[in-house]
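Structures given as structure tokens follow.
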Structure I
Amino acid sequence: MTIVETERLSIRQITKEDAINLLKVLADPIVMQYSTVGVHTEEQIYDYIANCKNQYDLNGYGHWAIYNSITNEFVGVCGLNKHKVDTDDVIHINYRLATDQQGKGYAVESTFGLLDFAKKSLKLKVVHALIESANISSVKVVNRTGFQFIKSSVFRGFKVDIYQVAL
């Protein structure tokens with residue numbers, strides 16, 4: 001089920017058929033360098049897929065697979081998560097792109113697509129991003145997509161900078 005179509009990307013629900021492609025992202029230590037959950041094993045990827053389905057059913061959002069609309073090539077994953085940060089419940093965006101898909105503008109394009117979905121379909125008023133300050137690439141993405149730095153905090157034991165964008 002497709003959630004968002006952008007100029008070059010198709011963002012859709014993750015299914016068991018995506019397991020092999022998910023290895024390119026979730027099992028790659030370079031891609032997962034700034035992940036608070038770390039590199040996934042093949043078994044953890046199947047748990048991840050099951051959790052994605054649960055999140056769709058429970059919240060109407062979660063993590064989605066990103067594919068190139070023209071070539072149908074796997075690009076990565078992106079999504080929305082709800083977590084407690086400090087004392088606040090926040091919905092935050094995230095993305096992980098396969099190493100051979102980085103540097104093509106897909107993170108910015110998928111972020112704009114998800115923000116549009118969050119506003120129009122989920123009726124959200126604000127979306128956050130939680131980023132380790134050393135993750136320069138992600139800082140550039142949120143800056144390009146209208147997020148503003150709010151504060152620094154700790155999330156899952158990691159020091160993160162919190163950004164937000166009003167929708």
Structure II
Amino acid sequence: MTLHRAFWGVFVAAMAIYLTMLFWTLPGISAQAGGLFPFDMRPGGYTFEDAQSFLAALTEQGRALYLGPQHVLDLLYPGLLMLTLILGYFLLFSKRWAIGLSVAAGLAALFDWSENAKVAELLKTDLAIITPEQVASASLLTVLKSGTVTLCMSALLVGAGLALFKRIKRKRT
């Protein structure tokens with residue numbers, strides 16, 4: 001299988017999972033929390049009070065959706081996104097740049113998986129005994145995930161833009 005085919009295959013799988021979360025599980029969780037955003041959808045993080053409000057508003061059906069289908073999908077998505085990014089980097093950049101950017105993609109996946117574990121802990125813990133430290137830890141991982149994913153996606157878009165520019169330039173000459 002060529003690198004291009006591998007990229008597109010993994011990209012399609014990652015986007016299928018992402019779109020499933022975007023249009024099914026995350027809106028469903030939000031609806032079951034009185035319209036409040038799930039932890040995963042708060043790129044700037046959240047305070048202890050934000051977490052308490054969300055958890056207090058979240059119904060048992062919403063909690064089941066978050067701990068069930070959402071966490072299964074979000075177990076698969078970070079790895080598929082990481083593979084998509086790594087394959088994309090090796091298609092678009094020199095080996096040196098691709099390796100460096102791949103490390104960042106690996107960190108993004110690690111932060112996402114760690115965030116998922118912390119969020120699951122919050123969802124399983126009685127609201128009365130959740131600590132500010134638990135929330136701060138989960139929130140920090142959300143911010144780190146969001147920042148590294150933004151960096152990684154930006155790098156991929158810059159690489160794709162440069163490749164497109166070079167291709168157009170070659171066709172004109």
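Among the shown structures I, II, from which was the value 15.8 of mean count of other Cβ atoms within 10 Å over residues 79-86 calculated? Before the final figure, lay out the partial values.
On the way: I: 15.8; II: 21.9.
It must be structure I, since only it matches.
For structures I, II, calculate Cα Rg over 2.2 N^0.38 Å, for residues 47-142 alone and state which one comes out highest.
On the way: I: 1.10; II: 1.33.
Greatest value across I, II: structure II.
One of I, II was used to calculate helix-only ellipticity at 222 nm (-39500 (n - 2.57) for each DSSP H run of 4 or more, over all residues; to 500), giving -26500; which? If you can, show how the numbers build up before the last one.
Working: I: -9500; II: -26500.
Corresponding structure: II.
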Output 1.36 (Cα Rg over 2.2 N^0.38 Å, for residues 95-134 alone, calculated) maps, among I, II, to structure I
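For which of I, II does distance in nm of label points 7 Å out along Cα→Cβ at positions 119 and 159, calculated from the coordinates, equal 3.4?
Numbers: I: 3.4; II: 2.6.
Working through the options, I get structure I.
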From the coordinates of one of I, II, relative contact order in percent (Cα under 8 Å, 6 or more apart) came out at 19; that one is structure I
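Match the computed value 18.5, 69 of Rg and Dmax of the Cα atoms in Å to one of the structures I, II, and report its label. Kindly include the intermediate steps, with their values, before the conclusion.
Values: I: 14.8, 43; II: 18.5, 69.
Going through each structure in turn, the value belongs to II.
Taken together, the values in this text are just the output of simple stated rules run on the coordinates, not laboratory data. Since this is a predicted model, take the numbers as computed values, not measurements. Cβ atoms are built from the backbone, for glycine too; each structure is taken alone.
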